[in-house]
Structure 1
Amino acid sequence: MGVVLFLDRFRELAGSLGRASSLTPHRAIEEWSDFVDDCMEGYEGTLFEYWDDMSIRSVLQRVIDDPVVKGVPELAWFESEVRRVDEKFAHLLTKGFEVRGGRGWWERKIPRVAGREMAENVREQYGYEIEVI
């Protein structure tokens, strides 16, 4: 399986999760990285938007876990880039609040700081007082 086949499989998996067929591995990692950076600065959207933006991480995991791409050379690069961003987010979440549910570790906590709208949503949904930036 070469680069083209990795890209085709990536798009197939992403599409099965409702993502645009034009999404590329590079762009997906960039979306994840941008989301993490936004969270580090204090996520400004609503809680619904937070969960929606975070859903890109599930796409990345689906690709990593896919048996068709296991052993493909491109997967090593892909996993390395995802791990790099994951480390930043995991560090941010160490001071975060636990939330129920979530299939991945990234969905089981929310950051302790956010913008006003998200802070209000979190208070209403989970009862946590988030620090507003």
Structure 2
Amino acid sequence: MSAAGWREVLTRTTAAGLGTLGLSTGIAALVHGTAAAASAGAGGGLVVVLSFMSLALIDWAERHRPHLSIPLFMMGFGVKIVALALALPLVQPGEWLQPEWALGAGIAVLLVWQTVEVLSFARMRLAVEPDA
């Protein structure tokens, strides 16, 4: 994949993630008020930040160390999932946090992000055989 390809995936997924974050935060605010919106923003925002960082690392690698792109992609995905899984039981939330909104927004952002990522990859032409 070219550097432009990774940048395109990063741009599409970030836009979709931020859109989902805004939508879930807005719904939370309308349904249950400010604390719910802040909770949705925290949960969904964490997913956006971790997902963006993993793809931004791959975008950088493609431009500077192309041979590391796929291993970093796999490692970044694993680190993102582990970080999210550890954040839930280890981070002590404040009184303001409404876990159902944080978790719901986080899952919504993650599902939309991953869907857009897969669809972006499906639209690209990737070489099956590496260059010799």
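No value in this document is a laboratory result; all are computed from the given coordinates. Everything numeric in this text was worked out from a predicted model, so none of it was measured. Cβ atoms are built from the backbone, for glycine too; each structure is taken alone.
Table for the structure above
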read-out: Structure responsible for 13, 39, 29, 14, 4, 1, with P(r) over Cα pairs in 10 Å bins from 0, in percent calculated and labels 1, 2 on offer; value: 2
read-out: helix-only ellipticity at 222 nm (-39500 (n - 2.57) for each DSSP H run of 4 or more, over all residues; to 500) derived as -19500 - corresponding label from 1, 2; value: 1
read-out: For distance in nm of label points 7 Å out along Cα→Cβ at positions 18 and 114 computed as 2.4, the structure of 1, 2 it came from; value: 2
read-out: When distance in nm of label points 7 Å out along Cα→Cβ at positions 58 and 106 is computed for each of 1, 2, the largest belongs to; value: 2
read-out: Parent structure of the calculated result 26, given that relative contact order in percent (Cα under 8 Å, 6 or more apart) is the read-out and 1, 2 the choices; value: 1
